[in-house]
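So, here's a batch of structures to check.
Values in this text are rule-based calculations from the coordinates and carry no lab data. Bear in mind that the values here come from a model prediction, so they are computed numbers and not experimental data. Cβ atoms are built from the backbone, for glycine too; each structure is taken alone.
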Structure I
Amino acid sequence: MAELEFNMATNSAYTTIKNKIDSSERGTLFFPDDFAAFGSSDAIRSALVRLCRNETLIRVAQGIYYYPKIDTKWGSGIIPPSIEEIAGGIAKRDKVRIAPTGAYVLNLLGLSTQVPANVVFVTDGSQRRVSIGKGKGIFFKHTSEMRLFAYKSHMMQLIVTAMREIGEGNVTDEHLNVLREHLANVPKEEFNQDIQLAPIWVRKLLTNI
């Protein structure tokens with residue numbers, strides 16, 4: 001009898017969760033807590049396993065599920081979530097702020113071809129690492145430097161972070177040429193506000209590009 005009741009509860013949770021996912025936008029990240037109202041933790045866990053098995057969802061990390069985007073233009077199949085999308089989903093769930101840093105930012109802006117196995121984000125939340133595959137992960141490093149989260153322009157945040165990663169005295173003309181192209185996408189009003197958050201040496205270089 002108990003087994004029958006559990007199966008019924010599991011099937012009910014599965015149907016409700018699947019309906020919620022099917023009505024969601026592709027590319028959405030889900031966490032078990034998103035379905036807390038739909039059944040017990042065991043029923044939800046069982047439903048998520050089934051949804052991964054039938055490829056409705058993809059498990060991208062422990063407790064993180066992805067409703068995959070599908071490439072309908074070129075027919076290449078599933079479009080995996082980016083590192084920033086996964087990190088952003090975790091930050092939204094945990095109600096914390098994050099900002100990418102290190103070699104990952106240089107790669108994002110085309111300043112380096114190096115793709116780090118472990119991507120670092122600074123956060124005003126707790127420090128921890130999330131494994132997203134064999135030898136790969138996202139490391140959330142706690143910081144008390146709140147100005148990192150004050151940028152109006154995400155692009156300006158990336159540019160300043162990249163320059164700090166390269167280091168004063170190491171920024172080349174080649175770097176500046178790449179950064180100039182990215183700055184063209186930053187509205188003037190946002191640039192004028194965000195430049196005040198940058199170190200003095202970064203301000204001098206960016207205002208004279």
Structure II
Amino acid sequence: MIWLILGLLVFLGVHSVRIVADPWRTRMIARIGLNHWKGLYSLASLAGFVLLVIGYGEARRLGLPLYDPPPFTRHIAALLMLPSMVLLVATYVSRNHFKARFGHPMLLAVKLWALAHLLSNGRAAEVILFGAFLAWAVADFIAARRRDRAAGTVYPPGEGVRTVIVLIAGTALWVVFAAVLHQWLIGVAPFMRSPAV
């Protein structure tokens with residue numbers, strides 16, 4: 001469990017710099033340059049992610065149940081993952097209604113992903129992993145919206161065609177991930193048995 005916690009501290013810590021130390025981040029970028037900052041940021045993120053994956057794999061084998069979710073929560077989780085995937089795609093498509101309305105659809109996608117998995121998983125490893133991501137996403141979304149208001153940021157209005165593209169691509173990603181990739185990457189088929197993830 002220690003590696004999971006360490007991985008979360010590193011990975012989410014790196015991704016929390018703008019929440020807790022935005023002026024320091026700005027000074028560092030001015031001092032070392034944006035490209036060097038991005039390089040260090042990426043290396044630290046990757047190190048944290050590797051620790052997180054290793055730690056989660058070890059902690060998952062331990063079991064350590066905290067609660068036993070009823071079987072129907074699998075279906076709620078699956079439904080929550082659909083808007084999560086749509087919002088994830090919306091992050092990378094300019095001028096769609098989701099980005100225009102929320103500004104930071106990636107953070108909303110992470111919130112829904114984490115909530116879905118907390119509902120359907122009750123072991124300590126999952127609660128720590130998804131609980132940490134949910135808390136981080138909530139804090140980061142609040143901080144990001146606060147920065148937007150302070151800077152007077154206005155996101156371009158959404159366009160219908162781009163929003164339809166987001167909806168179709170997000171739904172397709174949801175289907176492919178649930179039917180194939182989740183089993184391949186995580187080892188659990190969401191619609192076939194009680195998930196551990």
Structure III
Amino acid sequence: MVIVAIAGGTGSGKTTLSKKIIDSYKNIKVNYLSLDSYYKDYSNLSFSERAKINFDHPDSIDFDLFYQQILEYLKGSNIKTPTYSYKRHKRLKKKGNLRQGDLLIVDGILILLKKSIRDFFDLSIFLNVDSSERLRRRVERDTNERGRSEIEINDRFYKMIKPMHEKYVGPSEKFADVVIGENYDYELIKIKIDQLLNGNHQKN
């Protein structure tokens with residue numbers, strides 16, 4: 001089992017890179033897990049109250065549950081993972097099903113924040129992309145997929161996302177094995193993953 005972590009700010013291309021990796025391996029079992037699924041359960045709050053939560057702060061994420069589930073997964077168990085609705089800002093009753101496989105891709109803006117979790121990863125990648133480009137992508141995604149207004153997106157970006165990026169997300173770059181920009185060479189990443197899958201590596 002090889003675990004590859006992909007970090008970076010909102011709109012940096014984590015999901016896009018994850019999909020590239022998944023599409024590159026047709027002959028092995030590749031799974032994907034997002035740290036976003038592990039936002040704490042705020043279903044006891046009203047929607048307006050949930051909308052005020054700073055989801056870019058580490059306190060919004062249930063790292064303990066994520067740690068325990070990855071630990072069980074590495075021991076050979078299939079995992080019932082939480083699912084989260086971005087439109088409703090809440091955890092859903094429906095569970096995901098993470099089955100055993102050969103390669104697991106995990107991503108999230110804060111995936112490299114805690115050492116206990118970093119120790120699970122065979123390879124960690126940080127996408128360092130300019131904030132103006134990340135905001136542009138965020139606006140495009142959230143207006144099309146999450147029903148947000150551009151004013152709301154900009155307000156959240158400058159009040160919550162950007163300060164949290166500067167305090168937590170950006171500094172976590174130093175923990176990554178590989179730091180790449182917007183125009184990265186995917187083949188170099190694939191070579192590293194191929195080496196891991198072939199067993200030519202040592203766990204951190």
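Numbers at a glance
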| item | result |
| --- | --- |
| Of the structures I, II, III, the one that 17 was derived from, the read-out being percent of Cα pairs over 31 Å apart | III |
| Parent structure of the calculated result 25, given that relative contact order in percent (Cα under 8 Å, 6 or more apart) is the read-out and I, II, III the choices | II |
| helix-only ellipticity at 222 nm (-39500 (n - 2.57) for each DSSP H run of 4 or more, over all residues; to 500) from the coordinates reads -24500; which among I, II, III | II |
| Top of I, II, III by Rg/Rh (Cα atoms, Kirkwood Rh), for residues 31-142 alone, largest first | II |
| Top of I, II, III by distance in nm of label points 7 Å out along Cα→Cβ at positions 55 and 175, largest first | I |
